[in-house]
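Any read-out appearing in this document is the output of simple, stated calculations on the displayed coordinates, not a laboratory observation. Computed from a predicted structure; not experimentally measured. Cβ atoms are built from the backbone, for glycine too; each structure is taken alone.
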Structure P
Amino acid sequence: MAKQYKIKPSSFFMMGVICLLGFLAEYLILQSEQLLYGKHYYSFTITESIMHWIIICVLWGLIGLMMFYAAVRMYAFDISKRKTKPETKGIAACVLLIAASVFLKIKIYGGWKVQLDFLNSGWFQFIFQYIYYFFEVFLIAITIALLQEWCVMIFKIRVIPFGGIILALTWGASHIFTQGSILIGICYIILALMFGMAYLFTNKNLLYSFIVIVLIFLI
């Protein structure tokens with residue numbers, strides 16, 4: 001049995017930061033790959049792109065699982081919230097979030113993003129790309145859960161999507177630089193806020209949150 005430690009807000013903050021560093025690590029790895037291959041990411045071959053996605057999936061999967069394990073076993077934090085289910089009004093709110101996200105991305109990208117990704121990548125590359133997105137959502141959900149708990153312990157307020165706000169200011173805002181577009185960066189900031197709201201609307205049930213965030217993010 002794993003040793004349990006006294007629960008402190010700083011514990012959840014540190015675990016949340018480790019998750020955020022996982023997203024930063026991808027940027028650093030990508031920079032290294034661009035130097036290695038001598039070309040920009042958008043010029044990677046299919047094999048080079050898939051290798052990048054596999055590496056990042058392993059990285060994010062390990063970080064997410066380690067933080068999940070640490071929260072449950074070391075701090076006795078019920079991060080999955082399996083016994084809680086979203087209420088009808090929460091489900092309705094999630095449907096509205098999904099619809100709003102689809103509308104937002106159509107406006108930003110000029111079409112349905114899934115279709116555009118498929119047309120630009122082809123089915124083989126598309127499959128690996130979306131597996132990569134699933135791992136990203138997994139780490140996003142873990143990050144939101146940990147940072148939401150940190151803020152609740154400090155501010156004693158449960159109705160504000162703190163996890164989504166922090167994600168928006170970090171992961172979301174970083175897309176301004178990684179995508180080279182303020183407009184796309186703003187899109188990801190809004191999406192991150194939606195993720196945080198979805199986490200609350202699903203009563204913090206991690207599985208339901210994951211499903212809703214996948215739908216917000218990928219369709």
Structure Q
Amino acid sequence: MLASFFVVQGAKAVMNPEPLVADADPFAKAFVPLAQKVAPASVASYLPEDTKTLVRITGVAQVVGGLMLATGIGRRLGAGVLGLSMVPHVIASRPSKGSTAEEREIAKSHLLRNVALLGGAILASLDTQGRPSLAWLADDRRQRLTGDAERTAKHLTGSAKRTGRGVAKKARKAAERAAKDAQHAKNSVTRELKLAGSEARSQVAGAQRRLEHALS
């Protein structure tokens with residue numbers, strides 16, 4: 001229903017834009033100069049300055065967007081195009097200051113209708129039909145990457161701690177073995193020195209005895 005309305009109204013605007021020119025002229029006079037200032041020079045040169053052409057362009061956008069919404073081919077993009085095409089209609093349908101009470105009521109009804117159509121197009125552009133949106137997918141991916149990074153950091157920290165404890169343990173054992181080897185070497189040298197001292201005393205005693213025997 002929503003798509004068919006835009007297709008019909010867009011086709012009417014393309015084939016017969018004159019009835020819409022008067023309402024769209026204030027918006028066109030305000031929009032075109034602003035767009036020419038903001039847009040790049042290569043784009044600004046293609047912007048039409050006459051209101052009739054702008055009405056037809058809006059009609060084409062509504063036809064294309066309506067067909068995309070109806071067929072489901074680029075459905076959300078088409079709904080976004082429809083929403084943008086409704087902005088000039090919403091602005092142009094506002095009641096003017098010098099209008100009568102009856103004209104204000106008519107303009108008010110048109111404004112409410114256009115706002116409702118704009119809201120419907122926006123809702124259609126946001127509808128994912130149960131599938132996750134790009135924003136949700138991006139946030140989910142960010143959370144997954146953050147979780148993976150945290151788990152990796154914890155794993156590396158734990159590995160570093162375990163490695164540090166292992167290195168410290170090995171160093172302590174090596175120091176203990178070195179101390180034991182040094183004590184063993186000290187003990188061996190002490191024993192050898194004692195043995196050498198005993199042999200030296202025995203030799204001295206034997207020499208003294210031989211000397212006394214020779215003198216007697």
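Computing distance in nm of label points 7 Å out along Cα→Cβ at positions 174 and 206 for each of P, Q, which one ends up highest? Write down the numbers at each step before the final one.
Details: P: 2.1; Q: 4.8.
When distance in nm of label points 7 Å out along Cα→Cβ at positions 174 and 206 is computed for each of P, Q, structure Q gives the biggest number.
Can you tell which of P, Q yields 30 when relative contact order in percent (Cα under 8 Å, 6 or more apart) is derived from it? Label of the source structure: P.
From P, Q, which structure was helix-only ellipticity at 222 nm (-39500 (n - 2.57) for each DSSP H run of 4 or more, over all residues; to 500) = -30500 calculated on? Attributed to the structure labelled Q. Source structure of the calculated read-out (mean count of other Cβ atoms within 10 Å over residues 62-69, 23.1) within P, Q: Q. One of P, Q was used to calculate P(r) over Cα pairs in 10 Å bins from 0, in percent, giving 8, 32, 37, 18, 5, 0; which? Source structure: P.
Kindly point out which one of P, Q the value 2.3 was derived from, the read-out being distance in nm of label points 7 Å out along Cα→Cβ at positions 30 and 166.
Numbers: P: 2.3; Q: 7.3.
Of the options listed, only P reproduces it.
Given a computed value of 2.5 for distance in nm of label points 7 Å out along Cα→Cβ at positions 86 and 150, which structure among P, Q does it belong to?
Numbers: P: 2.5; Q: 4.1.
Of the options listed, only P reproduces it.
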